[in-house]
Each structure stands twice: as structure tokens, then as C-alpha cells.
Structure 1
Amino acid sequence: MIFMTNIILRQLILAFQEIRSISDKEIFLKTILSYQEIDQIPKRLEILKRLYLGQPQDKILKELHVSKETISRGSNVFKLLQEESPRWWNIFKTRVRSWNREKI
């Protein structure tokens, strides 16, 4: 089952990659994901951003209203991405700095 899930996940990523406009990507995500799933994606990104910026986990927990487990998972992903995907990690760091300036 895990093998099949990985294949389908890659197909999903390829399909998403083919969508060019941000608004079309948003429509696609809203079509295939539930409200709760959509709600979690920005929170997880925000956890990664705040961990990168050195924010204490207790503060993240209080401000984002997420569980310790979600923050721990984010912390583990944070470490994994630094080690296993340095190219993505460098792009992410650049984006976080620009997002911080823009205050999106």
C-alpha cells in the first residue's frame, strides 16, 4: 500500500506542477482537499517559518493553536529538510526572509 501511495503522491505532485497560475492551484487544492486539510497546510508552513526564525515552540503552540505533536513533527521535518534537501532548504530560507519583509 505504501508503494501505491508513493506513486499516487508523485502523480499528484506532477499534476500540481502542471498548473501554472496561483488561482488555479488554489482551486485545485480546494477541490481535492477538505477544509481541515487546507487549514493545516498554512499552519505547518508557518511552523517551519517560525522554527527557522528561532521562535520558541511554546510561543508557536500558543499563537497557532496547534498541538505539541504538530510542532514536533514540524521540527523533525525542519531538520530533515536541512539534511536531505539542501537546495529546497536554501530556497525556503530566502522565501522566509522575503515573506518577513512583505508581511503577507
Structure 2
Amino acid sequence: MVILYSLIILVILVLFSILIFRWLVPNTKITGTANELSDEEQQEYLNLHNTTGITVTALKSSGKASFNGKIFPVEAAYNQFIDEGKEVKVVKIQGNKIIVENNNDEQT
């Protein structure tokens, strides 16, 4: 009889634990992929091709640059080091990456 009561209590505890777990952990579905751009953002990136801008941070292979008054994360082509405040040109858009190179004749 004690074994029967123990099994009943064990089943009740397991069911209670499952209910608590489902209540605590939300049923959330993740869609998309990391760093995926919306259609509007992708078009905005594509429109930057051949545009010139100014680096907001030094590009030590990557950093930030301003184009048309908006700041974007960028990567320097050919692993260039480009100082802050230098003019850069967008040479390639690769997915969510904006590839730029120094637009001055003098490379730093």
C-alpha cells in the first residue's frame, strides 16, 4: 500500500513539474537568421554602392562610417587600416556587409 501511495505521489510531482516548466518557459518560435536584413534595409544597403562617406571610427578591418547622414557598420577592403574622419567609398555589398576602401589617393 505504501508503494502505491509513493507511486501516486511521484506521478503527481512529475506532472506538476511539467506544468510548472511549461509555464516558466515560454513557447517562443525563432524565425529568420542572425544579422538578416529586412527588404528595406537590403535596398538601403544596395543603394550605397559607389557612394562616398566619412569614417566615424577608425577601421581596423571593420568599424563605422557615415553615408548620407546615417551611420553603418562597414568593413575595410583588403584589411586596410583607415583612420577616423577619412573619406571612404563603398566598393561592394555582400549580404549584410558593406565593404569600403579609402577614397583618398594616399593610403594610410
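Upon calculation of relative contact order in percent (Cα under 8 Å, 6 or more apart) from the atomic coordinates, which of the structures 1, 2 produces 21?
2
When distance in nm of label points 7 Å out along Cα→Cβ at positions 46 and 62 is calculated for each of the structures 1, 2, which structure yields the highest value?
Looking at the calculated values, the largest one is 2.
Starting from the value 1.5: which structure in 1, 2 was distance in nm of label points 7 Å out along Cα→Cβ at positions 78 and 94 calculated from?
2
From which structure (1, 2) was Cα extents along the principal axes in Å calculated, if the value obtained is 91, 28, 22?
2
Among 1, 2, considering only FRET efficiency 1/(1 + (r/R0)^6) of positions 14 and 70 (r between Cβ atoms, R0 = 25 Å, to 0.05), which has the greatest calculated value?
Working: 1: 0.35; 2: 0.00.
Largest value of FRET efficiency 1/(1 + (r/R0)^6) of positions 14 and 70 (r between Cβ atoms, R0 = 25 Å, to 0.05): 1.
Suppose you compute helix-only ellipticity at 222 nm (-39500 (n - 2.57) for each DSSP H run of 4 or more, over all residues; to 500) for every structure in 1, 2: which one lands on -27500?
Traced to structure 1.
Out of 1, 2, choose the structure whose coordinates give distance in nm of label points 7 Å out along Cα→Cβ at positions 22 and 54 equal to 5.9 when calculated.
Clearly, the read-out refers to 2.
Every number here is computed from the coordinates shown, using simple stated rules; none is lab data. Just so it is clear, the model here is predicted, and its values are computed rather than measured. Cβ atoms are built from the backbone, for glycine too; each structure is taken alone.
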